[in-house]
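I've put the structures underneath this note.
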Structure 1
Amino acid sequence: MRLTYQPWGETLAEVADAGRRAERAGAEVLWVSELHRSATGTAAALAVATETARIGTCIALAFTRSPMITALEALDLDELSGGRFVLGLGSGVKRLNEDWHNVVFGKPVPHMRESVRNIRHFWRHCTSGEPMLLDGEYEPMRIRGYERPFAVPAEAIPVYLAAMGPLMTRLAGEIGDGWISHELCSPRYLAEQILPDLTVGIDRADSRTRADLDVVVSACCSIADDRQVARRRAAGLVGFYATVRTYADFFAFHDLADDQQQVVDAFRAGAGADYLADAVSDRMVDALTLTGTRADVADRITAYDGIADSVKLSPPTHGLPAADTRAAQDEIIALIAEMTGAAT
């Protein structure tokens, strides 16, 4: 099972430095998100700062760029990284797409299918000079008079899809080179809820097997000698998602419906990110994140053996001062080095 990491930093220079340190520690993939920074810009910073680790977006928003621009940016990042780029795409949620980015969200699963189809079609045909014409409800392609004068990679850039709901998860199994979990997950949820839907998608495609899909489970990771300190750092992230009605079934699956309601009540009473963690139970943190001593976390990662191909570790950030996130990052990188043998 591969250990991968999502570097954090207050500046791009700090992100790049964290990426270099994680690479030396043995992280096989370095992931970047898209919220406080652009995914592609941050990926570029990591691409030039590192040498061996793959660089992946986790995720780039699929609908806020045209498929052509996404395809071009992916080609640039793959060239910049020397063939190490992974294009991770996600739909995001309807409100943010339409209110923040002024794009049509529509039905996200067929929209995503068309987007991935167009990106791959562009990669295959952009140097031919021939028209690139595809029908579509959301992403029709009508490119004429275009010819890219630069070579494209001999092997297609991998496309991973982030998914939580069953329909998008099945699509990832059907057309993706990989699947990326939500920030909150658990071995039981992966085994009982996600893998069956991925299998449905895999079975839809011709000549496709489970081995064709990289299953990447995300894990907020907080390490400290004092287990309560570790839990407290991760509690803000859990609390943030507990306030969102969309995740009610997810918390209920883990027998945490009452715990979630306690967080919702605190939120409605005016608790912000700095204080929402106070309403998050230890049960919630233990079920949905990787916290504890270094030995605790190393042991809990092994619970994903046989069901995940990669584990993506990331430090907690919600409601925390930068110094706490920085300390968490240092501990995670040290853990990776210990588990890969790079520390010896």
Structure 2
Amino acid sequence: MASESQNRGLVKVGKGQAVVTDVPVPSLQDDYLLVRTIAVALNPADWQNLDEDFVPEIKPMLNGHDAAGIIEAVGKNVTSRLKKGDRIMCAGYGVNVTDPEDGVFAEHIRVRGDISIRIPAHMSMTDAATMPVGLVTVALGLYKYLGLPFPPATAPSSTWLFVYGGSSATGTLAIQFAKLSGLKVVTTCSPRNFDLVKSLGADAVYDYRDPDCAAKIRSLTSDDLTLVFDTIATTATAKVSAEAMSSGKGGIYCNLMGVDAPRDDVKSVFYLGYSAMGRAYMFEGEEWPYAPDDYELAKRFAVVVEGLLEQRLIKPHPKTVRPGGLEAIPAGMQDLKDGKISGEKLVYVIGEE
């Protein structure tokens, strides 16, 4: 187990280059928590941010976005629901040029307090580590941009939501939360993951490679689909989404990669989960302002999620726990980049609980 005065982390030292090295234990800030990391999970953003060359290489920057651990210290402005010794899941911003200590691939980390979520006793740290980034993403996508009601729903709705990429880490959460909000859910994924998405509540699922996929979804939804949450977000997925949507009503196409749906009557929405972290940030060389409404929504959502997790109403994404700790993460990021990982999250144990 690491000493509280010592710290090791995986840092970016150049384009595509990450090394495990000694790093300072982060200083506590008023709105933050100091956390002893137990487990971390990989995201595409981990290798994407590592590969970007727009970042000024001022000093090494911690990588990593998803973590679970134990609170060591609590900033004075953090809500009273979070206390030293609590088990939490938490999100960071890996390779953050404005705050090099903001990543979570380290033995001791600093994370935003009020959007962190306590882990119920029945959930493992490795399961919990798969969830934080997906939860923030779902919070903004479903409850801000698509306007769904916060769960639990007071009554079932006849409204459909199309989740493109239902077996992705964000997709599996989106399906569950949409169902808890009372909606009907249709999704796409590979046939090998049909049972997974159905087990999470999807009302219908289609093979994303089926050339008639969009037509089948439009028929299923009686040409009344107006809400799409695309977790893959390519030109091809945007086209399928647009073709599946209502021919007379248009709707909202929400995605994570800045892709536009090829229809004038469909509103395309692009956003970044980083805006839920309560401060301004840089992304791909561009300044994004502090978004107080996003931060407040994420804070409220964290409390809702705690209750749902305690009641076992939300299931974590499938995972594989790989050995090797911090030193093994670069190989996992490469596998993720190479498309070798599907339908599961890679998780690494960093410390002992």
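Which structure, out of 1, 2, was distance in nm of label points 7 Å out along Cα→Cβ at positions 10 and 290 calculated from, if the result is 2.7? Considering all the candidates, the number was obtained from 1. Starting from the value 0.20: which structure in 1, 2 was FRET efficiency 1/(1 + (r/R0)^6) of positions 114 and 202 (r between Cβ atoms, R0 = 25 Å, to 0.05) calculated from? Structure 2 accounts for this read-out.
Once FRET efficiency 1/(1 + (r/R0)^6) of positions 154 and 258 (r between Cβ atoms, R0 = 35 Å, to 0.05) is calculated for every structure in 1, 2, which label goes with the largest value?
2
Of structures 1, 2, which gives 136 when volume of the Cα convex hull per residue in Å³ is computed from the coordinates? Going label by label, the one that fits is 1.
Which of 1, 2 yields 21.1 for mean count of other Cβ atoms within 10 Å over residues 162-169, as computed? The read-out was computed on structure 1. Have a look at 1, 2 and say which one yields -13500 for helix-only ellipticity at 222 nm (-39500 (n - 2.57) for each DSSP H run of 4 or more, over all residues; to 500), as calculated. Working through the options, I get structure 1. I have 18.4 for mean count of other Cβ atoms within 10 Å over residues 210-217, calculated from one of the structures 1, 2. Which structure is it? Of the structures listed, the value fits 1.
One of 1, 2 was used to calculate distance in nm of label points 7 Å out along Cα→Cβ at positions 178 and 242, giving 3.1; which? Clearly, the read-out refers to 1.
Each reported figure results from applying straightforward, stated rules to the coordinates on display, with no laboratory input. All values derive from a computational prediction rather than experimental measurement. Cβ atoms are built from the backbone, for glycine too; each structure is taken alone.
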